1. Can you say which of P, Q returns 18 when relative contact order in percent (Cα under 8 Å, 6 or more apart) is computed?
2. Assuming 22.3 is Kirkwood radius over Cα pairs in Å as calculated from a single structure, say which of P, Q it is.
3. Starting from the value 51, 16, 10: which structure in P, Q was semi-axes √(5λ) of the Cα gyration tensor in Å, for residues 174-237 alone calculated from?
4. Among the shown structures P, Q, from which was the value 3.1 of distance in nm of label points 7 Å out along Cα→Cβ at positions 70 and 134 calculated?
5. To test your reading of the models, identify which of P, Q gives 0 for helix-only ellipticity at 222 nm (-39500 (n - 2.57) for each DSSP H run of 4 or more, over all residues; to 500) when calculated.
6. Here Cα extents along the principal axes in Å, for residues 78-157 alone was calculated and came to 45, 27, 21; which of the structures P, Q was it taken from?
Structure P
Amino acid sequence: MKIAALLLMGIVVYLGLNLEVLNKPLTIGYIQDAYQAKQRYADSLAGRPKIIVVGGSSSLFSVRCQLIERALATPCVNMAVTAGIGIDLILDKALAVVGPGDRVILPLEYDFYAASAQDIRENATANAYLATYDHPLLVRQAPPRLMAALFSLSLPDLYSSVVEMALQRVGFQRRFHVDQLTEQGDMSGHSSQLAAPYADYLATLPAQAPVVDTDSAGAELIVGFVEKVTAKGAKAYGTFPASIDDGNPPAPGFAQVEGFWRRAGAGFLRLPNLGRYPRDRFFDTSYHLAEPAQIEHSRMLAESLGMTKE
């Protein structure tokens, strides 16, 4: 009995630390702060048809809702934060703000089209976010995912949580933070001039080659999201994320991506350049356009969306 009591006490202490005491304000906490800012703007548009941008950090850095909003005279909220949180949570957070008459643009990173169930369930960033910051979303998870999130705290996590909490207390701020978001939720301030330190790293990165696995858990979630958006009286539009163009012919996967969205019942915004840009148009990594290219890319998205008749 004593061993059982000690074991139970250990579990309670562990869960208390994971759910209520420890947190990572500079990494995981940033995700929560960004979502709260975007949610506030979305809430301010209640009852009005709007444009919603959904994706990972590619959409955060490479799409400018601020410009799309002006170009189409329609409110636009950028719900993207980071691909690290996983396709399931990205879609869940976006679906919560979708209403009748909305148009939802999805420039999803290519990895999401082939994400496995294991990738999703064992996503450490997503599980830490659920356990520490988003308990309403946590309790909606299926039992395997719920347990993975509840018991996601490791010794390295404990250490990094203490360090991050200490750094926040002394006023340390991450490289990009919520104060740099536009009202609409876009990243700003990532100018071409600030990109210089990352040029050597960018030169080593391969160009993205789209691959769609229609049997993957990620693809199934995306198709399900389109169905839910449609059921809410809104319209989903797939499109290509910003990616590196080294002058080679487009890979066959680009056509596969477009076909995937069409078969899912969504529209598709097919940009003239397929979302491809030279390396010197990117900021600190692939998928992240520097601000001037972000604005150019968003102008093309606005023009493409404005020409749709659906």
Structure Q
Amino acid sequence: MKLSAPRRVLARATAVLTLALVMATGSTGLLPGTEAYAAPVTLGSFGFSGDDGDWISGGQSYAYSTASQDSLNISANSDNSRVALSVDGANGDWWYLDLAAPSGTPLAPGTYTGATRYPFNEPTEPGLSLSGNGRGCNTLTGNFTISDVEFGPQGSVEKLDATFEQHCEGGTTAARGEVHINNDSTPPDGLDLGLAVALEGTASTLNGKATLHGTVSCTKPVQVAVSGDVTQVKKQNLIRGSYSTSVSCAPGAPVAWTATAVPTGSVPFQRGDVEVEARATATDPDYAHPVTVSETVAVRLRRD
């Protein structure tokens, strides 16, 4: 079987992280999706307390750490302008903290004043949001200080030391907290797909369909969807058809695929050359991001 040379695409995609904000009114808002890998924190702590009358804290103090078996996850967006921390306490508490630099500039050590609620902050303003346990601000003002921050690959955050102060609904009462992260975990590589189309196929004399085949390869176990279009010109007739199939792929060796294209008109596919456009698509299991590789080749059909 002759195959076209596979075209490999290394897609360093990152998982989509969507955080839910629960408003003070009880309604729920969703933060825009951010391509990032939310890495479990290996060593870190998060805590905050609030004034009497502060809506978020209820005037109480909260403290969480990996040493206390609390679960902390952190990620950055693609330009390192925002970090997102999620906390699942061993006692059932849950909190989200977002810190964002203005105008998409990378977060760096320094004090960010005039922060407003992320993600609804203006591009020229820093963004801040502490929410959780069913509580969040509709509007907020505040500030935060980054003492140290180090970013890694794939939207990972290797180190973060920061403090923050948040006021809900223009009030004078505030929640104040700090986060300390020392994360030595490395995010997994992105999914790499390979696609090859055999340079020979068949044209059925019985039903006029064209049958194609080839292989796909992958660096992670995934379900790969293979689809595309077949075009042939015969005696001034333009013959077209589409095909699709799905195969289970595992790393280590190419996996064969076979698909059949049905002509859209009354003229069947015939012996001779056709142009085959092929696409292979799979979802990266670590980043929930689609990865696609494509190939366009000339295939010779023989009678079947």
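1. The structure behind it is Q.
2. Q
3. Corresponding structure: Q.
4. P
5. Here the read-out was taken from Q.
6. P
Read the figures in this text as sums done on the coordinates, not as results from a lab. Just so it is clear, the model here is predicted, and its values are computed rather than measured. Cβ atoms are built from the backbone, for glycine too; each structure is taken alone.
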